[in-house]
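Read the figures in this text as sums done on the coordinates, not as results from a lab. Predicted, not measured: the structure shown is a model, and the values here were computed from it. Cβ atoms are built from the backbone, for glycine too; each structure is taken alone.
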Structure P
Amino acid sequence: MPATLYQRVMGEEFALLPDALRRFHGSPDGGALQGVFRVERGRGRIRAWLAEIGGLPPASEQVPLRLDVRVAGEEEHWTRSFGERRLRTRQFAHAGRLVELHPPWKLRIRLGATRAGMLLDHERCYWCGIPLPRFASPRVESFVEARGEAWFVAVTIGMPLFGMVCRYSGEVRPA
């Protein structure tokens, strides 16, 4: 059986992931997760505008989340449904990194495994294919922590000079 996207990107580190993460990211058929998340938005009109053009979910103390991952050849198509808001991205491997496309954005991500979970180091951001300098690039901080058969996910998206634009976190488990 060919290696999955996350197995290819992480190589030997993939074996360090907790069981629940290894099963999900090791499935050649994709998968689905569900949970309840808390979504925060940064204050002010500029941050609200940045979140809207980014297709990010509105603020909510408890929003149902569903993640559907569909494998298409060498890629994975991710659909995150925050209530009625859909955030669709494509992921693929390039030069030992995970690349996530959310047009017009493209993120280059280094995946790191620990016994507790996964760290995602967003190394570079592109806008319409143009690499953005670090001082103008969105900052994305994210990690996943295993909790038995479930896992906790936390993602913070910010912009230089503006600070936090959106933050979402919560626990997910297989659907």
Structure Q
Amino acid sequence: MMAMVVLSCAAKDHKVLVTYFSATETTKSLAEDLAKNTDADLFRIEGAQPYTADDVNLGNREARAFKEMADKSFRPEVKENPKNLDKYDVVYIGFPIWGDDAPNIIYSFIEQNDLKGKTVIIFSTSGSSNLTNSFKKLNDKYPDLKLVEGTTLKRNPTPQDRENVLKTLKEAIPAE
């Protein structure tokens, strides 16, 4: 019970933004719950060219997602970036794991926004992968950012799994 009180205070001492990319709505649902649990603002990362169901059909090697995964230097254009990003000191970035990495649009988003000096908490959804490799790649690519490894919500979670993921992500907010 004491930990919950500390967590509530930690979240209230920070201005928090939850950003997410979601092609199939799984990450969207988690991001919405996270924003509610942390009193955060919510921002959806979208491609200037929207992703369709065919684009993310991982059963099709010709799908847009596969082509983007094959060229890690490709940066899809982001439709828009959050306004007044400077007012937030904690920014969550959530995404589905594609090919053991963040989708390229996440790299675009990070490169287009000034996240220096902010605590950036990374979270993901995945059918089988965990966040470790994706986080390492992001941390290696952006060593000047204060990235924090959150956790992954796996496919077909129980209500307890979901609750545990949300608790872990909320606890990642710095207490200071």
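For structures P, Q, which has the highest computed value of distance in nm of label points 7 Å out along Cα→Cβ at positions 77 and 157? Looking at the calculated values, the largest one is Q. State the single structure among P, Q that was used to calculate helix-only ellipticity at 222 nm (-39500 (n - 2.57) for each DSSP H run of 4 or more, over all residues; to 500), giving -3000. This figure was derived from P.
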